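What follows draws every value from the coordinates through simple rules; no lab data is involved. All figures in this text were calculated on a predicted structure; none of them were measured in a lab. Cβ atoms are built from the backbone, for glycine too; each structure is taken alone.
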Structure I
């Protein structure tokens, strides 16, 4: 079975991890700040904070922006549930903006229309979580302009998008957002086993994140409310969480970051070849707008349902029988039982509904060989023709 995705771990990665295992610090040592510094330099941002998951990073982002009871967060219905759950963790409400079925990102015209209505009703969002689906950047400049008019904060859910570019700048530099969040899960662009990163240019946000990711505890004398009791002294001054990343994981991150551009280039090469090999079939590929470079976390196909004589379920079952590890990214969040119980209805998001009815993900990872890729495409041809 050819998996839809897998980690890429080299001997250099293993050596880097082993070196930390032999060192004095398995956690809270020098590797974590090294990883954060190198990541911040790579994307061109002032602050980067590595945490134990992108879900934790999204939660911290909401906390740092002051999201709480009575507030509303909007996001895309086509994402992993963490993109909306982060609002619920804070006691806020959540709502969704339909996608553009071609880009699979938030539809700008739908966003503009929804904002106009919300402004009249007094239900504007405090935060918009913008998902860069598959690692392909959304139209951040247009979204940023709308934020200036309607006053909402922007979190980029760039879980798929390490190494992506928008308007010739790297995703994560927060040029058009308050915060960006990345995932370091094994199937993502680079990995720390599990993990996430939050980036920001805001000093205020950085201070909140630094404090809240580690129990709300500080050793900074300038923040103490009491006189210090000695060099060992620390204080908990806010309610925080244990969202730290270990030095073992950070060492893997530093090593993986060294070949980020190589990995992104390889993923894009595979994507281009897929489009060539599948060009004659009734399939739609994700549209990538001019001026953007996708990190190509996923290669998603959409069936042209008017031309295909079989159901998606039948297509995917047959592909699995042929040894192709397919997946679906994602069932719309509003279709999840938990969200249905909150009152959401997929019929209010027609583009997301259409997308879900015809989408599937095919294998894409750096070690995918030409022979494996041809087996994938030949299998798709066999099933569809």
Structure II
């Protein structure tokens, strides 16, 4: 039986989750990563683990309230979400801010970092401990910003944030910089670096990663390979206006207009499918997470998750979070992605929600359904 718990790897100083962090955060083993052997897997962030909408929504509301209480942002506000895992979290924070009447007189913009290559000028910075270190920000720097709030799922040392702020100060030298996350493991030295760069932070769980950590001793089980040759795939339909605006900067009115359009599409799909008790698995693709999560709110028996670039050790040992895995080709480029923890004989329908429909995405979705005995499949582009 797998026994690793959060407190084996970190000392918890503050917990604003309102429940035992071990119910939400699991310790898993990275696959072939020499920088750090383990990672914290959030079980209600709709990324690696199938998640119910209400669990995700409650997490984002808690973080939003934490941001409002800590920073009191007003004026020209720019929210920046970090790829890949925090894109849904940050989109949900932007959604909350747009609905909040306390910000009725503020000007709120949203942008997210990406690892995609677009034919535009960009700011580049590194995420040093990541499996894919380079991040890009295609921000339109003409967007006004008095307050910049950076959203990530986890802050370890804060070097990624400092790297980002160093670049942003060239364009926003007088802005106030804040960082918000679910987890923050900065030690005193790291916190001093934030203070020295005039960055304030808030998080739902704070503490420190322990020194001299041991290597997690479990056997890696091979993910099921469902990749297809994509050399003849000519149907890539990426860089929609909405997705491009997420990468360059989108104003709150336009953001809410697109949210309404997504919700209208969800209503139409619900009417078209005409289902009551079907169990849904709804999958987003990599950085495109939030539309899939919104769709999951329309079906009472739905869970949502997303493909990811993150290679995590798969092991079927009892109490280990990642018990199965599928290796897939990305629908955005020629690299491998993963989808974890899809149990067999559990779901009646698979819905894939994406901003980039390709032939091999269809092929892989149908193979995934066949492997896990999911009888019905729908691919939804927006």
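Quick notes on this structure:
- Source structure (of I, II) for Rg and Dmax of the Cα atoms in Å, computed value 21.6, 77: I
- Among candidates I, II, the computation of mean count of other Cβ atoms within 10 Å over residues 94-101 that gave 17.0 used structure II.
- Identity of the structure behind -11500 (criterion: helix-only ellipticity at 222 nm (-39500 (n - 2.57) for each DSSP H run of 4 or more, over all residues; to 500), calculated), options I, II: I
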